[in-house]
Structure P
Amino acid sequence: MYVGYARNHKEIQLAIKLAAETFLLNQKPDLAIENKGVAMSFGTDLKNSDVIVMVGDNNELIGTCFLIDRFFIKESLRLKGTFLSSICIQKLARGKGLSKKLMTYALEACERRNSDFAILIARKAVDYFYLKFGFWGISAYSRLNFKLKKNDFIEDLYKVEPITRSDLSRVGKIYTNVYLRLNGACERSSDHWNHILWNAQRQGVSFMGFKKKQSVVGYILSNGSEIYEIGANSHTNYLDLLASFQCKSFSNDLTLHASIEHPILAELGDVDFSTVSRQCNYGGHMVKIIAVEKLSEILRKKILINCDSEIKCGNEVMFNDFGIDFRERDAFVSSNTSVDDHKNTCHLMGASYLSVDQRVLTLLQLRPFNILHFDQI
């Protein structure tokens, strides 16, 4: 049996075919293969090192996993996260422990490509499986639910039109100023934006731009009352954007899938709204730390910046699972659990969680971690 990078174009195509047959059962076979190929490659050519294959002794491909690198901004630092996507074993080969070999090789590959962490989107059917490999669910799944009254805002203030390729450069700048300030958002290249334009059409999601004097001042990705993204420049009011968007078929109840740190929150002072968060450490959006020493050093430096009084006093701060000893104007972090623990993964990723000790939340300045819908691979 061979487990490793795809050795040729044929193995890449067979891997795409297996992934399509596993995850896109409701689509016609040819369309499923085409869609899966574009989804894994963002419309570019896949490299052999982006596709892990498992080939049986009879030369039949029986398993695959795709590796997709994305860059995340954390504390003004650029961190490399590698998505493990479309992990699957051929139906007749399941139940033999082969997925463990596939995952082991995938994580070794993440180390070789100098990833800071590995990330995956787990399906309900495999809840708890990825815990065996040190993956933990850290997403807050944040949502803002709010009601708007039609007469409270100016309608038709902006022209609302479908986003085209020529608009993507401006949309990308707005996204950078809004979303890259939030924990869990990925950098997006022109290829990523073209992919989102394609993916929105495929999913039946509306990708609209708000224009004033022919210039894009905001954008929205939505499906009915469900808003996946909304961004605006610094001179534009979000509620006016929504009023312009909803003026023809207005819905009072809206749900925005976004961090509670999204700038729209500052405009909801007179609006009836609620926030929803969730903690699910065993499934969903899951992360495994790869560069332990690097992320530990980032955490140590952040503690030093945030804890000047404890440093001066030489205090030792103890919590249930770990402690911070301030000595000689430095910080020494000790833990009673492994790095592959849920809490430590959250701490190293700067991700808040609902059961966190409030002193830890403040000390480490943890923030909600959310992977945007169109960055989930």
Structure Q
Amino acid sequence: MSTAPSGVLDALVVGAGPAGIGTALALDAVEGLVYGVVERGEIGDSFLRWPQEQRFLTPSFTGNGFGATDLNSVHPDTSPAFSLGLDYPGGDDYARYLRGVAKHFATPILKNTDVTAITRTDGIFTVETTNGPVQTRTVIWAGGEFRSPAVPRIAGSGVADHTSDPAAWQKRDGALVIIGGYESGIDLACHHVAHGTAVTVIDEAHPWNAQSGSDPSFRLSPRTRQRLAEAKATGLLTLSSAGRVTGIRPNAGGSFSVAVAGSNLVHSDSPPILATGYGHGLGPATGLFELRADGWPLLGDDDQSTITPGLYLAGAAMRHGGLKFCFIYKFRQRFAHVAGVIGKDLGKNVAALEAWRAAGMLTDDLSCCGVECAC
């Protein structure tokens, strides 16, 4: 990792997933800006932990030459579809894409370096890591959420498997209960139905019935809805919105009973699966962000912490009002914006970032987001 003559970086990115690599590439376009990336594991570490069966929900397609940037790319001049030859990459595939991009652009990354603490004194951050401290004027937290599974506060939740656990994807015999019916829950339900398991998905919000709006952050993606129709046609899938799950109880013989408020117990022959999502994943940066009423980080207009100047957030944990940035094609819109804000504050030339805008990868006016399709 390069350093400025003063020994202080202009910007440090924490995390080398799509948000971290993409932000670093945008920073690289700022003339004279000195930056680096630290990653607790390998590049694309969370994707390397994905089960083999898990795939992207958004398709990759190479349309760059016609001004249509691949939905899963993190730089305007790259395309996972082109480099991988895949439309719906798996975790290992996408990590390979990120490694290739980082190598091509010679991104300065310090791998196997975990951040343990972040402090700010006199406008300079000291980021403590397992490989020693790093000083920087700004920090972009891009640590991801995969290592922060959200486990509901219900009795017996400890006996269930979360979707982040490889055990959730192992073949199950008999009946299986999945708690949570959004993307990860339906994804797992379709996976197990395809292997002949009788699956009951329980979610009182019945997200599978959502019809209004075109935003896949609030409605099941087209790929998931197609797979859901195929799973329902087998007769092995039951979708239940009878009530809120209140507890899980192990039974003699290895089976489980799932209690639903106002309803009967639901039987599962193997540990139920919690498809209950992930937390914000802020780790040691948690206390440096205010939290919204819904538990997500509160951000200023430039994705900056409202209580710690110079600390930014990148990735799927971003929220602005009712907008969610849960997909790469969404949160990548802010890489170049944050890089531009940092560059301008430091008196750097940011003109090269206009190439990101031309490629549809720079949004600095969030009022244009959330517009619905007409048909």
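Computed from the coordinates by the stated procedures, all read-outs in this text should not be read as laboratory data. What you are looking at is a predicted structure, and each value in this text was computed from that prediction instead of being measured. Cβ atoms are built from the backbone, for glycine too; each structure is taken alone.
Observations on the model:
- When distance in nm of label points 7 Å out along Cα→Cβ at positions 112 and 144 is calculated for each of P, Q, the greatest value falls to P.
- Distance in nm of label points 7 Å out along Cα→Cβ at positions 136 and 360 derived as 0.7 - corresponding label from P, Q: P
- Ranking P, Q by Rg/Rh (Cα atoms, Kirkwood Rh), for residues 16-127 alone, the structure that comes out highest: Q
- When helix-only ellipticity at 222 nm (-39500 (n - 2.57) for each DSSP H run of 4 or more, over all residues; to 500) is computed for each of P, Q, the one that comes out at -9000 is P.
- Identity of the structure behind 24.1 (criterion: mean count of other Cβ atoms within 10 Å over residues 184-191, calculated), options P, Q: Q
- If distance in nm of label points 7 Å out along Cα→Cβ at positions 96 and 120 is computed and equals 1.9, the structure in P, Q: P
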